[in-house]
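What follows is calculated from the coordinates using simple rules that are stated; it is not laboratory data. Please read these numbers as outputs of a predicted model, since none were measured by experiment. Cβ atoms are built from the backbone, for glycine too; each structure is taken alone.
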Structure P
Amino acid sequence: MDIAVLGTGMVGQALAGGLTRLGHSVTVGTRDPGATLARTEPDGMGNPPFAAWHAEHADVALATYADAAAGAELVVLAGNGSAALDMLTAAGAEALDGVVLLDISNPLDFSAGFPPSLFVKDTDSLGERIQASFPGLRVVKSLNTLTAPLMVDPSLLGEPSTVFVSGDDPAAKALVTEILTGFGHTDVIDLGGIETARGTEMLLPLWLRTMGALGTGMFNFRVVR
């Protein structure tokens, strides 16, 4: 499958690498490919620049958002939540029409420092705003409650844990679930329509506090029946 991953940070790198290992053809989208490859300093979280990762993943193409999205069967939104709508606008509504979007973004607001607040919550969600802004997209919110390495390799935890999917299109959710099971996720819970993304997005304050208490992001929650 031809897949576009929008975002060059650690989440984008993890998803691009994981999808490539599953045998998919992956193009990473960025605003300015030349500037992305020329950047040599770590990002705001101290992660190494994209160019270092890309040098070890020559089978992954790099293109503008629009060129990456053109012809893609699946688009993965792996950028900051505050930039999500701008990234999709740059990709182009026409190119995205009818395409499945795996939305991993979270509405985190760092304007007052850490821990961040949510810039949308309770009666709305970023997933819903994306769906409303791009009605032709088939939005599925998932993987937004995990740190990047666990998104594509849950076996790193040593025992099963839970991931969620939210979206209005059953076929789109089935496609995303197939990707998730390919990564090794064995407990995928379909929460319902895209409005249920409110719940997983609002889990982030708890996730961040748990990360602080444990001193690591290498954990996940599990629903025990």
Structure Q
Amino acid sequence: MIKLFLVLLASFSFSYAHADAAKVKDILQNNYPQLGKIDKANKANILGLYEVVAQGQLFYTDEKAQYLISGSIIDLKTMRNLTEERSRKLFAIDFNSLPFDLAVKKIKGNGQRKMAYFSDPNCSFCQKLESELKNVDNVTLYLFMLSIFPGSDKKVQGVWCSKDQVKAWDNLMLNHIQPPAGTCDVPIAKLMDISQKLNINGTPALIFADGVLVPGFRPAAELEKSLNSTVSR
């Protein structure tokens, strides 16, 4: 991951005055291999910048590809985070393509709204999320269990092998009741692989019906807002 807010790539000189997106992509790809694979480069319509997608992140560069900017661009008139809004569209996930057969499904109320989330039983913020989800109704939840923290694999197996997976998970996360040891096959490796492909690097990670991936804990009020905005999808 590129951590610098502003990276001076080089004082590389080019004979043209205005680069197009394809040229910008080629310059970065051919001259700066440390950036990794450049997936996309498009005109950003912001300060003459170009947006660059690499390593699952959105960056900006100038027309000569001399500088790489990492961070958010804020419209001060509206206080909109333009980078965040664009990232939501660029990195949207096809919700219906998620492997729901590998999820623990929980229907609350009419189940009209939908949300998928990746969680680890030993993640403290995941436990906080479950407490917030108690206050969210009329939603279908798809839980994908990961084993990131030490000792999580046995807990995941216990929940997955339970006759009532939802009850076992709720008891574990809300009441700290350990599920009985499981002996069935658990798709932990598959789920870890899927999470990596979706650029999920930590838990909890939420995916709403519009495909927006939201990393980290969110309180019930924010969950309600996001669920309501995607209920018709």
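So if we calculate distance in nm of label points 7 Å out along Cα→Cβ at positions 143 and 207 for every structure here (P, Q), which label has the highest result?
Sorting by distance in nm of label points 7 Å out along Cα→Cβ at positions 143 and 207 in descending order puts Q first.
Which of the displayed structures (P, Q) returns the greatest value of Cα Rg over 2.2 N^0.38 Å on calculation?
Result for Cα Rg over 2.2 N^0.38 Å over P, Q: largest is Q.
FRET efficiency 1/(1 + (r/R0)^6) of positions 47 and 119 (r between Cβ atoms, R0 = 30 Å, to 0.05) computed as 0.15: which structure among P, Q?
Q
Could you tell me which structure in P, Q was used to calculate FRET efficiency 1/(1 + (r/R0)^6) of positions 31 and 199 (r between Cβ atoms, R0 = 30 Å, to 0.05) as 0.75?
Q
Taking FRET efficiency 1/(1 + (r/R0)^6) of positions 55 and 191 (r between Cβ atoms, R0 = 35 Å, to 0.05) for each of P, Q, which is largest?
Comparing P, Q, the top value of FRET efficiency 1/(1 + (r/R0)^6) of positions 55 and 191 (r between Cβ atoms, R0 = 35 Å, to 0.05) belongs to Q.
Given a value of 20.4 for mean count of other Cβ atoms within 10 Å over residues 111-118, calculated from one of P, Q, which structure does it belong to?
Structure Q accounts for this read-out.
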